[in-house]
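Every number here is computed from the coordinates shown, using simple stated rules; none is lab data. The structure displayed is predicted, hence computed values, not measured ones. Cβ atoms are built from the backbone, for glycine too; each structure is taken alone.
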Structure 1
Amino acid sequence: MQAVIDHTRVSIVQGDITEQSADAIVNAANPGLMGGGGVDGAIHRAGGPAILEQCKQIISSQGPLPPGKAAASTGGRLKATYVIHTVGPIWHGGVRNESRILASAYRECLKVAADMKLTSVAFPSISTGAYGYPLVEASRIAISSVCSFLRGRASTINRVVFVLFDSKTHQSYCSALQQVIETAD
């Protein structure tokens, strides 16, 4: 499924984010940026040690990456040139500003990409795995945050892809994008 938001094509596909040919893929990281499970571990394994080395430099210069913020590293052996690491919120029932932090994570990734003059970014579903964020709400926040960022903003970004690992997540993101399209009409 896809839509055009201003001059940017937003697509939703089911697949493996480590296989994406984009300027940058987004890593749903932990604050220490040292790899881990899920998407984070897969990206570090596929991209090789160069990613970890740059992550160590990021942590050394600025400390742990706070939830809702983003930082870029090399893509190492990935097809993507860069990895934009972001930390989503851990779900605590919605009482600790989780929605605000999740929206910020998506926006900050796009800000980093725009500042780097990148043209394409691939996102996973942030915080819906080990961090426990409810999928339907997370997909709405992801799609609406990205579309809001893209509207009325001059940017080099002309392609955003949500790369989702399973059919349930894919369907949830497709529904969220359909809702944004219908609301805009």
Structure 2
Amino acid sequence: MDQLQQPVFPDFLRESLLRAGLVAEAFRWCEPTEIPEPYRSLLVHGVDMTSTLERHHGEAMALEVLADGQSGGHYFREVVLRCAQSGKAAEFGLIEIEVEEFPENLRETILSGRQPLGGILNESGMDYLSSPLGYFSVERAQLPLKLSGLGSEDTFYGRYNQLSAGNVACLARILEILPTSPDS
């Protein structure tokens, strides 16, 4: 991916990165072929991560909200998706949700912070698209101490994803980072 074609984090996501103790410059954008397995299989697809991780780990995902809030019409949250039975961390995510773009009956569920967005969408039957905007690596030294539960390897992999539906340009933008041992 050449420098000019790399995704640019919108200002509100940059703000979420800062709140989480991260900076946009820490992420090195890469081609899908540069991502080693099993990370590539878990990241390079057009499906939501909740259902992908549930299939991979063989158990439902539970949501741990580290921080959340609202700013400029966006609902943001910093989360860890955990395997519901084992409690193992399966993903760290920063998500900016355009709550007003969702049907009224889903808004309260989204704002409650009890369930991953992918699970809410899949259970509701709402049609949506998952469109990765880029893939990245990030070095351990660039991650805040609170993410030590993701593992101790030197390099982590993830993606920057966008969910959309119908004529809505964007439902949510999500930065997703996988732990260093997704198979364990």
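In terms of FRET efficiency 1/(1 + (r/R0)^6) of positions 114 and 130 (r between Cβ atoms, R0 = 25 Å, to 0.05), the structure with the greatest value among 1, 2 is 2. From 1, 2, which structure was helix-only ellipticity at 222 nm (-39500 (n - 2.57) for each DSSP H run of 4 or more, over all residues; to 500) = -6000 calculated on? Derived from the structure labelled 2.
I have 23.8 for mean count of other Cβ atoms within 10 Å over residues 90-97, calculated from one of the structures 1, 2. Which structure is it?
So the calculation was done on 2.
Work out the source of 15.3, 43 here, i.e. which of 1, 2 gives that when Rg and Dmax of the Cα atoms in Å is computed. Source structure: 2. When P(r) over Cα pairs in 5 Å bins from 0, in percent, for residues 66-145 alone is computed across structures 1, 2, the figure 3, 16, 27, 23, 16, 10, 4, 1 traces back to 1. Out of 1, 2, which structure matches 29 when relative contact order in percent (Cα under 8 Å, 6 or more apart) is calculated? Working through the options, I get structure 1.
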